[in-house]
Structure formats: structure tokens, C-alpha cells
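Participant: These are the structures, in C-alpha cells.
Laboratory data are not the source of any read-out in this text; all were calculated from the coordinates shown. Treat the numbers as computed from the prediction; the structure is a model and nothing was measured. Cβ atoms are built from the backbone, for glycine too; each structure is taken alone.
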Structure 1
Amino acid sequence: MSPLLAVTMGDPAGIGPEVCVKALSSGVVQDRVRTIVIGNRSSLEQAIAETGVKCRIRVIPDPAAASAEPGVIEVLEPTEFDCRTIQTGGVSAACGHEAVAYFEYAVRLAQQDLIQAVVTCPINKEAVHAAGYIGDIGHQEILARMTGSKLTATMLMTPGLKVAHLSTHKSLGEAVKYVKQAVLVEKLKLTADSLSKWSNQPVRIAVAALNPHGGEGGMLGREEIDEIKPAVNEMQRLGYDVVGPYPADSIFYRAISGEFDAVMALYHDQGHIAIKVHNFEDSITATMGIPFVRTSVDHGTAFDIAGKNLADASGLGRALEAAMQMIEGNMPLTRR
């Protein structure tokens, strides 16, 4: 049978239900993969009514019941939830709880090998915090907790550009302190090994500089000299095709031009801005360092447009396609 992917609906008050019904009713990747939604029927049916898409919802008892029937979105409900009890487009502790419950349920299915990948719609960090999940800032932290993975990292992908991140949910001050040779080496290994596995090809990774103009020989900062270049040298000694550091104001252009397969960004916005300026609509996220495939849309819950039939579902389509490529080991690279 074709692989089975679980799509987590995300925060019920956001655009997750809308992008689910839009993407899955369109038949995206349905010829190669089966999909189930982990969420709740009432939210999905409300989204169908708001969007006018032609499909219907069927609740199934377990993943084995997934049938891939055309025009049907099959859903697993790990909780009892009625979307009429919440306000669409607002932060809600109840919705934060639901969003985490859907994701945790999908992770457990993946850990039991009942599904082949998890594809996530957005959760809201404020709602998750209000629900009592103090230590879980986002999906990646939940994954690390549930899988026991000691090293995880985020890779953002959009057509023509892939960017891994040394750190994500750290303040800028803390992110700078995190730029250390040992941390760089382990994250670069994880990035190169993950991308090679997903593409079944050798890869070249370029490392971004931290300081303006790459530090100007130490005049604008010594991180390139003391931490980043030694990490690149160590990766090369270990046999990896890693180059840099290159100034951040040009490295992404060089990657888009086909010189590298991916860039290692050193903090959240350094990489996220490049991806979203290049092609925000088609950008997605993948998690490295966990024992199964997980991809995600790269947008948030968009409470301001939730329930208004304005959400673009192309990101979820791209996340599903990328998950399929990663399972098959044929993810395309950009280097020419």
C-alpha cells in the first residue's frame, strides 16, 4: 500500500482547518500517498462550509482504516472537542491544548510505525503556553521531549533554497553565545547526513558568517576566527563537503544561484528572512534528528484571517510533497 501521512490540524481557532480541507480536497499527492487528519470533525466541517470545497469528512477509528477514497478527508479524533465552544481567530487555552494533543497523538503513531510521516499545521505558542505546556515552545521542543532525541534542528526549504539553523528559539544575545565550534560541528553533521539521506546524494553545505563582512579579520568580531572557521575545518577533516564562513549578505544569493545545496544560518532571523523573502508562499519546515519524517507549513495560525476563506493552502501541499520525497529518498537538490 502507499505510504500513510498524518496531517495534524493545528490550532482549531486558526487557519489549520481551512488549509487542511483546501489542500486535501484538491487531491494533492493523493496518487502517491494516503493521508489522514489528526484533529476534530467539527472544525473541518465548519471549514468546508466556509470555503465551499467539495469533500466530506469521515471519522475513522485507527490508521489501518484509512482508505484514500476520493472526495473524502479521513480524520482521527484523539479528543472530544466541539469548535462551537471557542472563538475563531483568538488565543484560547482550550485550543492550545487541542493542538498539542493532536501533535502528540501523531508522534505516537509514528513511533509505533503506524504512519510514515507527520505533516503539521500551525500551533500558537501563546495558546500552548496558556494550556500549561510551559517548556514546549513549539513543535521541535515537543518532538525532542517525546522522542528523547538529544540533538534536533530545523531546516527551512523553499524551491531553490534550503537553510538549516544552528539555533531557532533563542534571543539574539543567547544565539550569539551559542555559536561555538562543538555545537557547529554537531549541527553541520546532522544537516549533511539528513539532507544526504533525504536526497540519496552527497551534499555541499555553506556556513554563514555571524558578523558583518565576515568579521573583517577580527575587527568586527572574532567568532569567525575562533569558532566558525575551526568548525568548517573539522568538518572537512571528517570528509564532509562544508565551506565558509561566507558573509550573510551574499551567501543566500550564492545558494540560490546553485553553488551550495544548503546554508547553515547561525540564528533564527538570519535564515528565516532569506527563505521568506525568496519564496514565502512555498516555504516549509523539516525537523532533523528525529526517527521519522516530519515536515510543516512555514506560516502561523493567522488568527486575523481565520474563518474568512482567505488562507493559501499551497504551503501544506508543499509540505506533503516534501514528506513524500523524504520518505522515497529523492528530494531534489539545488546545486548545479
Structure 2
Amino acid sequence: MFAPTYTITDQLLANIKRINRLVGELNNRRFPKVVLFEMERTAREVSSYASNSIEGNHLPLTEVKKILKSTPTNIRQSEKEILNYNQALEYLAKILKKKNVGLSLNLILQIHKLVMKDLLLESEVGGIRQNPVVVNDPRTGGVVYLPPDVNQVKLLITDLVDFITDSHDRIDNLILAGIFHKQMVLIHPFIDGNGRTARLATKVLLTQMGLNTFNLFSFENYYNQNVSHYFEKVGEQGDYYEILKKIDFTPWLEYFSEGIIDELLRVQKLLPKIAVNPQSEIKDYHRKILKMIEVKGFIKDSDYAKLVGRARPTRALDLQKLIDLGLIERKGKGKATYYQLSGK
């Protein structure tokens, strides 16, 4: 039975209290849907960039934004990593909005399948590793950590999931999310994609903190600011079985909670600026476009002309603004042009 060792230090307790206060403050505030929509898209861009950057992907954020806006024709591996991570984020956002999703082995495997699609052999995607692996120091190339044996990986992951599920009524959700993150990395259940899968699954647990808008956050960015420090805190050195009883989650939990605070403060500071930004403000005539698309499934310029008394060039600007905000997409060409909600 998994029983992690950790201490509720004064620092960790102070961090938890501060996070709960910040979460309460953010939940009590209301912002236009278009603002939240734009922030969610930005968060996915930053998360896709940062989480892959941690693993050695050298694409800059500006390039990541371009890739997610318009998928390249001939996709390189570095671009595929970005597209996969974004797809996994969209998947999680979708299922978390529809129902209360709990952590499970099947969900972890599904996340890995999305993250590593076309990046590993088909038999290695979405499945527990069947071969031994080692963790190397990226600077020296030397082996620094030996994960658990292949025949024990599934048991260890199942044990971890059971611990998380059974502990919600007695352990703070933030602590559970942090414990899961580190232990998942230590078990190293996959041939590759362990860190990315762990960070995405941790997002699922963080939604259980009660923060209604956690899809606006990118805590991966905090780790990417100092990757060496992140690896030092989340990882261990040596043979898993030799160091098992010596592993103390306390330093990691302090660091993990500091990262959540950092991101909460960043978003709290950013939200008021976005809320009053005229570029993100939509008018009644914009809402009429969105309403017709919701009812009819699409809208043409001729449909929009019947709704409002606005000149054709102005109508084109109205539609373009909703495109720029990521709310609608242009389909077809010429006279056959029409518009649908994004992602349809």
C-alpha cells in the first residue's frame, strides 16, 4: 500500500491557506465569456509550449502559437508534440466541463495516448511499458535514476490511483495533486512521455480544488522557468527500491504549491486587464452572430445582413473580430463562404 512520507511544515501550511484564499477570490469574480474563452486558448498555448520545452522541445512560444492556429502541412516531430499536447488539453477541458471526472488508470492511459500519438510505436502508446528504462542526466548523459521493474509498474500505478481516490476526505486536494505528480514521475510507467502525462493528469486533480476556471491556468510555465530546479525537486537519484523508504515529498510539495501561487497571482493580475480590453469586448451585433450560429449551425453574410443594418465592409469586420477571438471559423470560398463556431 502506497504511504507517502511528508510533513505539513509552516511554509506548506501557509501556501495552502494562501491558495485557498486566492481560489475563493477568483471564484467570486465574473468576466465575459469571450474573455474567458480567449484566456483558455492562451493558457493552452503556454502549457503546450512550456510542458514540451521542459522535455527539450526548442520551438519558441511564437512558433507554437502559429502551429496551433494553422496546422503545418508537413508536420515535424517537434510540431507534433505541440499539437498532441494541445489536443490532450482540449480533451480534458471538454470532459471536465461535462461531468465530474475522477482520476483513474484508464484516464492516465488515455492522456498518454493523446500526448504520444505518432511519436512512439503503436504498441507503446497508451500502454504501460514492457521494457526497463533508465533516467539520464541531460547534461552528462550518465544514469541518475532506475525506475521500478516492469512487472511492478501497473501495480504501483493502480496503488497510487487508489491512494488518491481514497484520501480525498482526509487529505487536502492540493497535497494529493502534488503527491500524485511526483510519484507518477518516479514510477515512470511509460517508455516516453511520463512528464507530460503526469502534468496533464495533475491538472485533473487540481480542478478538484474548487477553482472554477482552472482551464485558464498554465502551471507548467512555472516549472519551465527553471527546468533544472523542477527536475531536482520532482525527481530522485538512485535505485527506486533502495531509496523508496527515504523519499520525502515535503520539499516537492512546498515547491509545487509555490508554483500554484505564482500562477494564481499571474492570472489574478491579468484578468482585470483583459476584462477591460476593447479588443476582447463584443457587442450586441456580435452576439446576434453567435446566437444564429448556435440555432442554425452556421451563418452567411446574407443572413447577418438581415439581422443588422450595417454596411457590408462593417459586417466583414464584425465577422473577422469573432474569428480573431477564436469564437468562429470561416468555411468555404467566395459566394459559398459561411461561418461556424470554432472546433465544429
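Participant: Match the computed value 0.95 of FRET efficiency 1/(1 + (r/R0)^6) of positions 251 and 299 (r between Cβ atoms, R0 = 41 Å, to 0.05) to one of the structures 1, 2, and report its label.
Facilitator: Among 1, 2, the structure yielding 0.95 for FRET efficiency 1/(1 + (r/R0)^6) of positions 251 and 299 (r between Cβ atoms, R0 = 41 Å, to 0.05) is 1.
Participant: Quick one: distance in nm of label points 7 Å out along Cα→Cβ at positions 19 and 35 came out at 2.6 when computed from one of 1, 2, so which one is it?
Facilitator: Only structure 2 yields this read-out.
Participant: Can you spot which of 1, 2 the value -1.07 was calculated from, given it is log10 I(q)/I(0) by the Debye sum over Cα atoms at q = 0.14 Å⁻¹?
Facilitator: The value was obtained from structure 1.
Participant: Given a value of 2.8 for distance in nm of label points 7 Å out along Cα→Cβ at positions 131 and 259, calculated from one of 1, 2, which structure does it belong to?
Facilitator: 2
Participant: Quick one: helix-only ellipticity at 222 nm (-39500 (n - 2.57) for each DSSP H run of 4 or more, over all residues; to 500) came out at -11500 when computed from one of 1, 2, so which one is it?
Facilitator: 1
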